[in-house]
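Multiple structures follow.
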Structure P
Amino acid sequence: MRPEPGQVLHFSEDPTIKRFVPHVAPTSSFKEAYVWAVGHDRCPDYWFPRACPRAMAWVGPRTSEEDAARIIGAGCGERVHAIEYRWLQALKEVRLFAYRLPAEHFKPIGDPPTAVVSTVPVTPLGPPEQVGDLFELHEGAGIQLRVLPSLWPFWEEVIASTLEFSGIRLRNARR
């Protein structure tokens, strides 16, 4: 599930949103009100239930062959996502929807950019689309999906490596 040219996506478990209004997320480090979305490259970060903690790593221009082989695995692609066992059932059962939004209202945020934001209300281009089987999405994108007892040992290895990475909802991970 990726956006078409001129679009960005917002993923949600709520299929009833008619209009996205900028707001300050309770957990955001940004103080300005935004509508959040993602472009093509960051969509896989959101192929999960909203509250599911996930640790993600991928090969970047500065990644060493040793780190890629050690953390992702030899011959296992260029990207890995990890979740905890206690989230496996939710990953199987979640009804996730993608809203297609007009890209012209959005600008990149973060350094490096990890999402796009709008400071004006945005109306979806059409009804939300059910995302479907999240395991199939990962497989089709060539993304390795790992299920671990705890994300923290994996996360510590990833952030100390030369891989690029992102952690989402890690506050919900088992300590």
Structure Q
Amino acid sequence: MTFTCINWIPLFEITNSYQLIYNWLKLLDEKYQIKTLAFVIMPNHVHFILQLPDSVKSLNTIVANGKRFMAYNLVNALTNLERPDLLTQLSKACTDKERARGQKHKLFEPSFDAKPIYTLAFLNQKLDYIHHNPVSGKWNLCDEYTDYTHSSAGFYHLGTQHQFVSITNYQDFWV
């Protein structure tokens, strides 16, 4: 699953709000028993590989609620950082319909991308993609992809536990 900040603005980086994602992943585990198999938090988007139990009926609702919670916190952070330029830009991103419903800012693209994983080959392709994202293309967030702090790469490739995320090793049930 992937979701993106509106207009690819690096809101997580600007506000140093990576902890919002960590807190959300912890909530997903505790409230819904959704396990984090892998993740990377980029400055303006997030990739996850999650294991959902059968009891989860609406991933859309869970993601929408998470994005809403994060949006409030990001707006507060931008306010505290005295970034009226960004707050104005995020306000202008709202449609008339959204404003009529009381929305003041739009921080995330309205949809998210989610693909079910049925094969180990597809899982490995996605793991490789998300773990290398910090050093691919225009990104140069670290020298080695395993060194990127906001990723599960170190867990899988170096055997180190992540400081903030309880990662469920996919190898425990994908053989």
Structure R
Amino acid sequence: MRTSRIVGFCGNSWRPAKSRVLVEAVAADLLTRHGLKTDVLDLVDAGCGIAAFTRVGLDDSARAVVEAIEQADGLVIGCPVFQGSYPGLFKHVFDLIEPDVLRNRPVLLTAVGGGLRHSLVVEHQLRPLFGFFEACTVSSAIYASSAEIMPGEPLAPMTATRLANAVEQLASLLGGRQADAA
């Protein structure tokens, strides 16, 4: 049985970023509890070339990020919330992906915003985005306010509990995909 390829993708245009910290926490939990390695990428890895109007115009760095998302067996999405929504370049990455490529792909959604008023971005924007692609988003999403995420510090207990539950759901979906492939 082959190992699942999991890609974490964060909509960050700088580092360090708190949404990346959250995705890295998911990746660490996937590795510790399930032996599943996650490659974490973000907009910084794609570079300025990600702003190309069409897929043909992508440079090598941007194309590598888009192709990594497309070729992943499972995704962990990290979204910073700006002005009540996901960043435009984050959405643009998914505008470059063909609609059927992510069909039935397990996806774990995370987001970090300025406060509780941003928490519905996960349900009202991220889940519908991946619903369009017919991806299988896990039922537990993880939202944290920026005050709850401190690099190098443990996650708040409620966030850590939600993360553990979401990781179990993702691992279960990935296990099902591997069984179907065998």
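Every read-out reported here was derived from the displayed coordinates using simple, explicitly stated rules and does not represent laboratory data. Being a predicted model, the structure only gives us computed values, none of them experimental. Cβ atoms are built from the backbone, for glycine too; each structure is taken alone.
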Figure out for me which of the structures P, Q, R the number 3.5 belongs to, where distance in nm of label points 7 Å out along Cα→Cβ at positions 83 and 107 was derived from the coordinates.
-> P
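When P(r) over Cα pairs in 10 Å bins from 0, in percent, for residues 91-138 alone is computed for each of P, Q, R, which one produces 25, 52, 20, 3? Don't jump to the answer; show the numbers that get you there.
Details: P: 22, 36, 36, 5; Q: 21, 26, 22, 25, 6; R: 25, 52, 20, 3.
Considering all the candidates, the number was obtained from R.
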Top of P, Q, R by relative contact order in percent (Cα under 8 Å, 6 or more apart), largest first | P
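Using distance in nm of label points 7 Å out along Cα→Cβ at positions 3 and 67 as the calculated read-out, with 0.6 as its value, let me know the right label among P, Q, R. Mind dumping the intermediate values first?
On the way: P: 2.8; Q: 0.6; R: 2.1.
Going label by label, the one that fits is Q.
Comparing mean count of other Cβ atoms within 10 Å over residues 75-82 across structures P, Q, R, which is largest? Write down the numbers at each step before the final one.
Details: P: 17.1; Q: 14.0; R: 25.9.
That would be structure R.
Given 3.3 as the derived value for distance in nm of label points 7 Å out along Cα→Cβ at positions 51 and 155, which of the supplied structures P, Q, R does it correspond to? List each step's numbers first, then the result.
On the way: P: 1.7; Q: 1.1; R: 3.3.
Source structure for this number: R.
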